[in-house]
Structure 1
Amino acid sequence: MHQLFAFGTRVELNIYGSDAGQVRSVMARIEARYREVDRDWYPWARASFSGLGELQRINAALASGQSIDVSPELARLIRRAAVIEKRSRGKFNPGIGRLTRLWGFDNVLRETWAPPSDAAVRALVALAPGSDHLRWENDTLSSRSTVTQIDLGGIAKGAILDLTIALLKEGGVDNAIINIGGDLAVLGDIHGRAAKIGIRSPIADTPIGWLNVADGETVVTSGDYERFFEYQGQKYQHILDPKSGFPIRHTASVTVIHRDPILADAAATALVVAGMAEFDQTCAALGIQQAVLINSSGELRLTPDMDRRVNWLR
């Protein structure tokens, strides 16, 4: 197992059937790219990096009403995020970075937490931040609204999984499991067998089932246990409802399986916002056939394909 800390979380790579020199070479390339991505895809300034990363420069330009040239790789990701926002009917929204900052989730090292005022939240939501304000001319980006700030937190880990798979393949690695903060992608197999992955309960923090994950599949989970704060006995999780501006309370976690890591990541966030009431419609809108939702009371809602696949632990 190879471990490193990046993107504010632990990354684990289990590589099988490759010689030590090959693994060292590919890990060096992965670590170098991770440093670049960590700098350039993160929306907030950090003391650990000198100067501004690309997404920070983009948000500064949008906030001042200016246009800015965007690298092709980041442009593709921002465009993809905008498409998913539209398909999810706004349940996934990469343009609410200012709302994320208002709640304080831009600073994971914060020691004291308190929710913003309801009036401040509602005033910001009334301005309808979102990627529909963005305008592209080739790879030059501008916005009709200075309130829209791009936060790729709901899609970035999926994109990094996708990038890591590509780097492993380029390095000649055929079999691996990539784990980025609990989100996994499988490349090849594990000594001739499919990878066995557990599904945890966010309520009891124990496994509720397991399934075999095949080559090319991604398993992504979003939940209220990832990032949150408590204030006066109330828990506030980091996944915000873009329409209300407030943290989701009805959903504890969603797990999505898909061969597209980027879609899986964004869909998991959208389905947390959708909750049980709009689970089926949102899965259909996004083309998700394998997903399970656990609500705040511990009740499950699954797609038929997911229900047939999971081996439940009774």
Structure 2
Amino acid sequence: MERVLPLLTAVPYIRLFKGETFVVKISGALLLDADALAAFADDVALLHHLGIRVAVVHGGGPQVDALSTRLGLQREVHAGRRVTDAETLDLAKMVFRGRLNSDVVGALRARGLSPVGLSGADGGLVTAVRRPPVPVQDAESGEARLVDYGHVGDVTRVDPRLARLLLDGGHVPVLCSLAATERGDVLNVNADTVAAEVAASLSAAKLVMLTPAAGLLGDVTDATTLYSYLDMREVDDLVARGTVRGGMLPKVAACGLALRRGVPRVHLIDGFRPHSLLLEVFTNEGCGTLVVRDKAEEPPIPAGVQ
């Protein structure tokens, strides 16, 4: 019975989500860990075999940072977002589209799936413009100054036709966070933003973001302070109070973007926890932070699902 009960608990969720699309974003930090990548691939394979359409978006910031350090290039980050000069863009092309995309594709292929590696530039999937200098507030001094992020893109359009064609054919799109301008210039785009934009364009039922953290925490040093269920008003309050900061800020911004564009639920979960994706999707209690647009607008919960 101990083995059967978890399956019975999952049945309402399987029934609810069969045929739906999930966009799952995996942090580059997790791709450094072979066990985390293997568990992620196992979870995506199970979702796929249960009839849930999955599109994957991956980051790669730590890998680019490590290569930059090896080559003696200076790293510059503001408000959790990396400045991308010409040399860093070259590294991002090699690392994102080459090594990491191939690693994720290989892990999924080993589990019997048919993954297809992509960048946002392929098929005009993600179009962006180069970000102009923007004011950024210094976390320590509180002063704002203009920051030129270099070859960093802001998304202007997502054309989901290629991704839908692949999903309809039973494939798993695996997308790295490079985009292109209208004239074909390649830009580095934050992977959380890409995931949110793609989720909205695909009318995804969920955007699930696998991070190195357990979710949104009241105290980043204490996992027991996890917020399990929030809406954007509450998240914005946490940001205003300084509870959310650093690399979590782009993820929170992506949550808001996805929810405003019609994705009903966004999940922030610990990708180092084995099979956290399945725990979050198929159990009543979940394991991370679920974010919705407005708790007051949430529809009635279907029978058997919490």
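FRET efficiency 1/(1 + (r/R0)^6) of positions 156 and 276 (r between Cβ atoms, R0 = 35 Å, to 0.05) was computed and gave 0.85; which structure, 1, 2, did it come from? Computing FRET efficiency 1/(1 + (r/R0)^6) of positions 156 and 276 (r between Cβ atoms, R0 = 35 Å, to 0.05) on every structure in 1, 2 gives 0.85 only for 1.
As an exercise: relative contact order in percent (Cα under 8 Å, 6 or more apart), calculated from one structure in 1, 2, equals 17. Which structure is it? Going label by label, the one that fits is 1. Which one of 1, 2 has mean count of other Cβ atoms within 10 Å over residues 116-123, as calculated from the coordinates, equal to 12.4? Only structure 1 yields this read-out.
So mean count of other Cβ atoms within 10 Å over residues 92-99, computed for just one structure, reads 26.4; which one of 1, 2 is that? The read-out comes from structure 1. Source structure of the calculated read-out (mean count of other Cβ atoms within 10 Å over residues 236-243, 20.6) within 1, 2: 1.
Any read-out appearing in this document is the output of simple, stated calculations on the displayed coordinates, not a laboratory observation. Predicted model, so just to flag it, every value in this text is computed and none were measured. Cβ atoms are built from the backbone, for glycine too; each structure is taken alone.
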